[in-house]
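Undergrad: Structures follow.
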Structure I
Amino acid sequence: MMGRKFVNGVEGGSVSVDDRGLQYGDGLFETMGATDGRVRRFQSHMARLTEGCHRLGLPTPPVDLIETDCLRAVEGFGAAVVKLTLTRGPGPRSYPPPAEPSPTRIIVSTAQQVSESEAARPLIVRVCETRLGRNPRLAGMKHLNRLEQVLAGAELREPAVDEGLMRSTDDRIVCATAANVFLVRSGELLTPQISDCGVAGVMREVVLRLAKSLGIHVEVGDYTLDDLVQADECFLTNAVRGIRPVGCILGLKDFQPGELTARLRDALETAEE
C-alpha cells in the first residue's frame, strides 16, 4: 500500500531512540479516515486530542500544524487512513516527565480501498479472554499503551475472525479491540459507558448524536454478555470504518440484518463531517 510519513513536519523524518513515546508509551494517538484529500471529522479528533493532552499534561501542538501535515500526507489519495501520534518527546531515562517537554508529532498515511459490499458485510466476532484493566484516569483517551489490545488481537487468529469483544476485569462489556460496541434491544440503542477503561470513540459520539436526531432512545450503561444474548442487533463503530453490523458472536449469538442498524448507517452517509 502507498503511504507517507512526517515527523514534526519533515517527510521521512525519524524518531529519537530516547523518545518517551517509545520508552514509556507517553503520548496519544488519533486514527482518522480521509477521502479525496480531506480528513473526515478532523475537528472532533482534535477536540479529543486536546482533552487527552490536558489530562496527561502534554503541550498541545497548534491544530493548524497537524492539519497541514495531514493534508500533505493524504494528497493525491482517494481514500486513506491517517494516524497521528503525539508523544512527550525525548527525555531522560526516568519516569517523571521533563518540566519543559519537546513533543514529537508523527503523521503516517496509508492508502485504503474498501468496497461497498465489504463495508456492509456482517462481522464475525469472538469474546476475548484478555481483559481491560480499570483506571479512570486513563479511560476514554487514546493513549499509546495498547498492550491489552495487542494480546486480545492475538486471540483473533484461531479461528480467524474480524474483531474481538473486550470486557473489563469485572465482566462488563466495554468495546472491541479497535471499535466501540452498540446493542439494540426492543428498539432502543444501548452502549457501554466509558468510565474506567476503554476509548470514547469519535464515531461513537457521532452515532449517539444521530440516534438522538432520529428519535431513537439511547441508554449508556453497564452491560454483560447476558445483555448481548438478549439483544436484537449489534454493531461496531470506529472512525475509519464507520458502522459495521455484527452477524455472529462465536459460541454466543447470531444476528440477522437489523432495521435500526440500517437506519443509522443510512443517516451516517448523509451526516456532516
Structure II
Amino acid sequence: MAPNGTFGRERSWGRFGLLVLAASLSPVAGYPQTRPVPPCGNEPVPAYPAPDSPAVSKLWSRAEIGRTWKPPTCTGWTAEGFTTLVSTVARFRYSAGGEGLLRHIGAISELSGMRYWSTTHQQWQTLIPDAYALTSMQAGRPRNSFGVSEMTTGNSLYFEQVDNLTGKGVFRLHFSVVSADRIVFDVENVSTMRYLFLPVFHPGEMQSAYFLDRESDDVWRFYSFVRTGLNASSLVTANDASAINRAVAFYRRLAGIPTDREPPAAR
C-alpha cells in the first residue's frame, strides 16, 4: 500500500529485453567500473539511468575491488570487505515530496508480502512474509509505523522482519541525513540470522544503505548498497542473481512499483 501521493511506475522493458544482470556487467558510459561510488559529493558509479527506465544493478566481485574494500565514509559502515555487494541505481517519479517518502519508509508493515524472482525455483515468491516496527531493539514488542517526527538525522529505530530464507530477525534503521531534498539511511541486522537453524549472519553482517536525492519536483534519484559481511555463510550468499533480485525488490517497493512486475532483474 502506497502513502499519499502518486508514485512513478516502471516502464515495460519492451525491446530492452536484456536483463539488468546482463546490463550490470557492462561499463556505464563515461565512468570506469572500477569500484562503486555513492552520491556523496561525487558522480555515482554506476551512473543513474534515465527517469522511468528500469533500475540498474551491479554485482561487484572481490576480484574487481579487493577483498579488503573499504566502504565510503558516508555509508556509516566501518568493517572492511564483503561476501556479496550489490549497488542499484535508478530515477523514479514521486510527487509527495520528502515527507511522503519518509512516511513510506516508516511504514514497516508494508514490507509484508514483498515479492522477488527466485532463480532457484524460477518463479515469483514472497521475500518478506511479515514485518513490523518495534518499540525498542528487543524482539516481540510491535508498534505502529514510525512517524515522520521520529525519522530525523542521527536517529535509530528498530523493526522485526521475517525473511523467506533466514527467518525472523531484528534490524536497526538509522538515518544519517533527513531533509526536504535528501534522505540517507542504512539498515543492518542486530540479531543473528539463521538458515535451517544454522547461523548464517551474525549481527551487522546484513547491511544496506540508501541515498535518495530530489532531482526535480517529481523525480528522485535512488542509489543503494546491499552488503553481506566477510564471515557470512555461503549457504545463503552463493546465488548472485538472487542477490540482485532481492536488492531490486526493495527499490521497487520504495518507488511504488509492483515488486513482482515482469521481467525480473535477473533470471
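Undergrad: Given a computed value of 12.9 for mean count of other Cβ atoms within 10 Å over residues 63-70, which structure among I, II does it belong to?
TA: II
Undergrad: Something else now. Tell me which of I, II gives 1.5 when you compute distance in nm of label points 7 Å out along Cα→Cβ at positions 87 and 207.
TA: Working: I: 3.2; II: 1.5.
Label of the source structure: II.
Undergrad: Given a value of -3500 for helix-only ellipticity at 222 nm (-39500 (n - 2.57) for each DSSP H run of 4 or more, over all residues; to 500), calculated from one of I, II, which structure does it belong to? Before the final figure, lay out the partial values.
TA: Working: I: -8000; II: -3500.
Source structure: II.
Undergrad: When you work out distance in nm of label points 7 Å out along Cα→Cβ at positions 175 and 199 for each of the structures I, II, which one comes out largest? Don't skip to the end; give the middle numbers.
TA: Details: I: 0.6; II: 3.3.
Structure II gives the largest value of distance in nm of label points 7 Å out along Cα→Cβ at positions 175 and 199 among I, II.
Undergrad: Out of I, II, choose the structure whose coordinates give semi-axes √(5λ) of the Cα gyration tensor in Å equal to 24, 23, 19 when calculated.
TA: II
Undergrad: Out of I, II, which one gives 18 for relative contact order in percent (Cα under 8 Å, 6 or more apart) as computed from the coordinates?
TA: On the way: I: 18; II: 21.
Comparing all candidates, it corresponds to I.
Undergrad: If you rank structures I, II by distance in nm of label points 7 Å out along Cα→Cβ at positions 159 and 239, which sits at the top with the largest value? Walk me through the numbers before you get to the answer.
TA: Values: I: 3.4; II: 2.3.
If we compare distance in nm of label points 7 Å out along Cα→Cβ at positions 159 and 239 over I, II, the biggest value is for I.
Read the figures in this text as sums done on the coordinates, not as results from a lab. Keep in mind it's a predicted model, so treat the numbers as computed, not measured. Cβ atoms are built from the backbone, for glycine too; each structure is taken alone.
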